[in-house]
Structure 1
Amino acid sequence: MPVDVIDIADPDDPRVDDFRDLNSVDRRPDLPVLPGGRPGRGLVVAEGVLVVQRMIASRFAPHAFLGVEKRRAELADDLTDASVDGVPFYRASAEVMADIVGFHLNRGVLGVARRPERLSLDAVVADARTIAVLEGVNDHENIGSIFRNAAGLGVDAVVFGRGCADPLYRRAVRVSMGHALLVPFAPADDWPGDLHALRDNGFTVVSLTPDPDAVALADAVDADRVAFMVGAEGPGLSETAMRAGDVRARIPMARGTDSLNVATAAAIAFYARAAR
């Protein structure tokens, strides 16, 4: 196989430093900036067989793997891909691996990649028909869930507005089941000005809101190009962002409930669009 299998018996071996202390807020390798403003490694970490497979298939080219023999065997076909030719697979026991990463990893395998150059907003929306736009979504699990829902329900790209958490944080990648590495995403550097740019490119910007005066979601999904905009848990979208959109839409609710988790609300909007 193209990968270079290297056995690791010493958890202090410097060759596996990119996998070290995954739970440490002071040293975690997936943080671009460490506490106090110190520069971090900013690596992308994939956990588990399925997420590692998606990393190999993505533009996030892995430069090393760490795992137990059982997981290496499960990945055998993927590890013959030409894109991982010569990449080291550091093989270790579960105990040594736990000492390296700082906890027992049930998934048994990790991949690590350097962050490629970020994509531009124009690039990710050029051929898209349905996109998600996020404002203030600062929970990594919600971001991971939105990527997973986007992948499963035909959303072409994700755009990050002001105040969003890092989509390449380890937990976000894990919760997304690796789809954060496959669904294209880009930041909106001019917020909310880039919403006007989306409209100029033919997108109908639909702001999801519990406002009872908003139109029903089913009446807001038929445009040729649609951008669903969702906001943070609690405050939701800012009024400034909604004013930059085209239409405000609500998901009809029952039993006095006024809203849903942001990832759930986004999934319902994605499904309504896909069903049309």
Structure 2
Amino acid sequence: MPIIRHVNWGGLRTLYVKEVRRFFKVQLQTIWAPAITTLLFLVIFTVATGAKRPVLVGGETVAFADFVAPGLIVMGMLNNAFANASFSLLVGKIQGTIVDYLQPPLSTGELLAGLVGGAVTRAVLVGLAVTLAMALWPGVHVTPRHIGAILWFGLLGAVFLALAGVLTSIWAEKFDHAAAVTNFVITPLTLLSGTFYSVDNLAPAFRAFSHVNPFFYVISGFRYGFLTTADSPVLLGAVVILGIDVVLALTCYTLLKRGWKLKN
């Protein structure tokens, strides 16, 4: 009889591979479609406003296309990380297969790591697809200048939305609940995060709202990795996102441990 010591690496790997294969079987819908949709955002906004129209960011002037491209990349990553994680446990509860997640010899931390790992993998693949599409589009420059910032805000931002997705899938009892979170929380916060504009140009009240929006720090920090300039202090944003990830991880861990809305 096999004895599992410390971490069940075999089980964790199996769950992670399952989560990756689940979205990869429909990669046209889960990876390439978001990439094309994000590229259309870039095309529409640059055609409507002018790709070379200057935008003032952190005291420096950059072309609008170069300003908006990094924000669109990480926005696609965030949305898809949430979509992947919010589907896993929810479909299990609806179809009555939640036991497939709860019965295997996986600890709570291993279960959470597998779910988040699959969602982050999808986010990274979408980000790479969007970056490739934008690199081939004329007039757009997506040259990495600060790899550390790109990795930190890209990965921690994806973890942030993956944990939010897990939390949603624990709470939700039907697809309408998850859709409500997407439509009334995730999408508005994403669009109002400074993806398409610099928050320095906003009125004081709207600027204050942007600075309490965690999506703003992810997008601003990720954009810094390409432009080396940002709307907010990069170090502050890095700490804020790390803190949010820790809080969400502890919350998800506690709820999974208790089996809240999972073992009823």
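Read-outs throughout are calculated quantities, based only on the coordinates presented, and are distinct from any laboratory measurement. Only a predicted model underlies this, so the values are computations on that prediction, with no experimental measurement involved. Cβ atoms are built from the backbone, for glycine too; each structure is taken alone.
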Comparing 1, 2, where is relative contact order in percent (Cα under 8 Å, 6 or more apart) highest? 2
Comparing distance in nm of label points 7 Å out along Cα→Cβ at positions 75 and 243 across structures 1, 2, the largest value goes to 1
State the single structure among 1, 2 that was used to calculate helix-only ellipticity at 222 nm (-39500 (n - 2.57) for each DSSP H run of 4 or more, over all residues; to 500), giving -7000. 1
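By the measure FRET efficiency 1/(1 + (r/R0)^6) of positions 83 and 219 (r between Cβ atoms, R0 = 25 Å, to 0.05), tell me the structure among 1, 2 with the highest figure.
Details: 1: 0.05; 2: 0.90.
Once FRET efficiency 1/(1 + (r/R0)^6) of positions 83 and 219 (r between Cβ atoms, R0 = 25 Å, to 0.05) is tallied for 1, 2, the winner is 2.
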